Structure I
Amino acid sequence: MAEAERLWSDIEGFAAYSFNKSHAVEYTLIAFQAAWLKAHYLVEFYCAQMGTTKDDKLTVLVKQAAQDGIRIIPPDINISTHQFEPLNDVIIAAPLNVVMGVSEKGAAAIIKERQSTEPTIIEKTSGRGSKKVTTQTTFGPGRFVSIEDFKARVPAKSVNARGIDNLDRVGAFARIEPGQIASTDPRRQKDQIELMPAIADQGVVADRVVEIDDMLVDALEAIEKDMAQLLPAAVNCFIGKNPKLMIILDAPFNDFEELKAQYSYKTFVAPSLHAAGLNVEDAVWTWLLRRPLAKGESSPPDAEVAQCLPFLQREVAVMKPPVIVLLGPTVIKTFFPDIKRPADNIGHKAFSANLDATVIIGFKPTQIYHDAGKADRLTEIFSEAKSLLEDSAC
């Protein structure tokens, strides 16, 4: 009995690390295989990886592919399938169902019709009685030749009018519709970022600055007046002399100094801002919560956020900034409710059709106090914003 207990004790102790050991071996093998495939079959590697990656992680892969010289082009109605397809060693065609409004079943219906060898015959009847006339129009088979051809052959229950419109807006029909701009034309960028956010993680070049005129001043004074009635100690936004973008923090650093004189701004924000070639006067600085966080508060209280949010929304609406940088987890979740972990999305860019602006996700600047390396990351974020502003001047 004693021998059995000793043996059991040995087995129990071994079990504490034997699984981890075998697990480590398997992961090492998988890592080696993946590295070999990436080194020898780069475009195929990315196609396979993208096909098994969730949308919220896909943007990271698209960026990595671009760094490796691989370009992802929008879907083409006669080329794309339900998965990422390599066209050559440097170009991948996005799947049809990456477009909003087109499901996997919709993509399958498109592919099935494209591969069909049977034509589609549409009959139309006009007139009555002896004047009744029936005409037949034949569509297909094979590759689609126009949007009309597509609508006649692909069932509306598979791809509805909205799905067709979205495909058209991203350029899926550009090769078969005379006069259409190419799917890669910069003029399609806004539609593609709106309708294919998973693979179009890039900002739209700024086409304006924040115009400070009498109308804007009057609108801001009205906002401040309304805010003062509800929040007597509210901190108003800071408007630089030449604002080109808007920077939104969770809360003001303090409420007794001008922004550029504040310790947290000078220590954690200004160095990265200046390194990116920007300065305090280049932005509108505003906040979700209209007071500094109290000692012991790690984030703005939900009730106060609900009170303050309408004022921030009004500021954005009247100033119409072309680029918005979010610096704080609460404001990030306010703009992107589906994001559960803002830290996993730092540097992510998304064009908002509602705001007509590119929104860039950053982080709370005071995190640099605990991790000095994040100063370089903040510089990258400001540099991304500046690149969008610079391109507009070209």
Structure II
Amino acid sequence: MNLDDATEELATRLGVPVVVLDTEMNLAAHSKQRESVDRAQLSIILTRRGTDGAINAIRRLKVRNATGPVKLPSEKDVPSHVVYPVRLSGELKGYVTYEDASPDGSVPEHDLKILSSVGEILGRLLAERETARRQGAEQLQELMQKLMHTSPDERRRAAHEIHKSGLIQQSSHYTVVRFTRRTPSKMDHTSDTQIDLGEAVRKALRLAKFAGIGTTFGDEGVAVTVGRLTQAELQRLVSAMRPMGVDIAAGGECDRLEDAYRSYKEARLTGGLCDLDPNRYPQGARWDHIGWDRLLVQLPLEELTIHDLPSALRTLWKAADSEILIDTLECYFEQGGNALETAKTLNVHRSTLYYRLNRVRALTGVDLADAGVQRDLHTGIRVSRLAGLRQTSL
């Protein structure tokens, strides 16, 4: 007997539709729905996961510690439900839940006997399912490691095996999204410092409208999305990951799964840019939206020092107001030398802007209208920021 058959038999004996959840509150099995639809069960079946209300109630009532069925009170238009913790040798393996037929009383003795008689069978079947799932997760992790890190031949074989196993469908659009734990300095009061990146990846794939696969590599989570990853979808993931203390960044799109290693590399570089220059690159940045910093971030930045910068920029660094002057100069270059737009962006009067630019000219002796000077200074400023040689004061 498999888990589906056991669930269907349990539903027949209880006389009501039944849903079985695993310990992570994901759908493990469900019986056939009857004429009267249980909205809570329907939601679980459609989303493949317990409803937020049920999950919160199960946690609040500490059902995982119960030795028998527990009644979840009705909420709004959701009727009361019975939740039975399924165990094997005392270890929790999942939950059985169904609509409560006697919401004003205790669980009927008839139901208690049935639940007790099938508990061990369901526990064994859930344990077998978890073992198979874990083995599948380990196999997926191995395949994705080969897909991201090995030789071209290994990547082709891994991509072929992933498609052959039906893990994801064939497509001409693949994008890698990288998940990392937020550094303590960037944590806010809503963030959980003990983050399971595997759970973060699974949650992202559950919430997303795109198909995909995901796993973890050490201190990072990695997901491969199938189909075009829209900016709106990426921002939904950012919003979902923020309370968990997880940052995400996306690589560029590739048209073959075996080329996903390139998108993975780009996602890692993009994540690095988010850390180095968060004002310019907020969380959820993607490689396709990054300009010339795509080239600069691949330099050996850790080997650079202030002495590698253009002489005019080194001179500015010696000024007491160097931070203000350098930030003003960077903004001026990014606005194409448009003084009005620069003043608006910096929120200063144009006379203040002109004073700062004239001070730069006086300190360095360079002509800011010269294209070569603009190129050298702008590049030097960007490199210094990415290499961590200066702190922004904007």
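Source structure of the calculated read-out (P(r) over Cα pairs in 5 Å bins from 0, in percent, for residues 64-231 alone, 1, 7, 13, 15, 14, 10, 8, 7, 6, 6, 5, 3, 2, 1, 0, 0) within I, II: I.
Calculating mean count of other Cβ atoms within 10 Å over residues 80-87 for structures I, II picks out II as the one with the greatest value. Out of I, II, which structure matches 1.00 when FRET efficiency 1/(1 + (r/R0)^6) of positions 56 and 336 (r between Cβ atoms, R0 = 30 Å, to 0.05) is calculated? Checking each candidate, the match is I. Consider the structures I, II: one of them gives 22.4 for mean count of other Cβ atoms within 10 Å over residues 16-23 as calculated from the coordinates. Say which. Label of the source structure: II.
Assuming 189 is volume of the Cα convex hull per residue in Å³ as calculated from a single structure, say which of I, II it is.
Considering all the candidates, the number was obtained from II.
Structures I, II were compared on distance in nm of label points 7 Å out along Cα→Cβ at positions 88 and 104, and the highest value belongs to II.
Every number in this text was worked out from the coordinates using simple rules, so none of it is lab data. Only a predicted model underlies this, so the values are computations on that prediction, with no experimental measurement involved. Cβ atoms are built from the backbone, for glycine too; each structure is taken alone.
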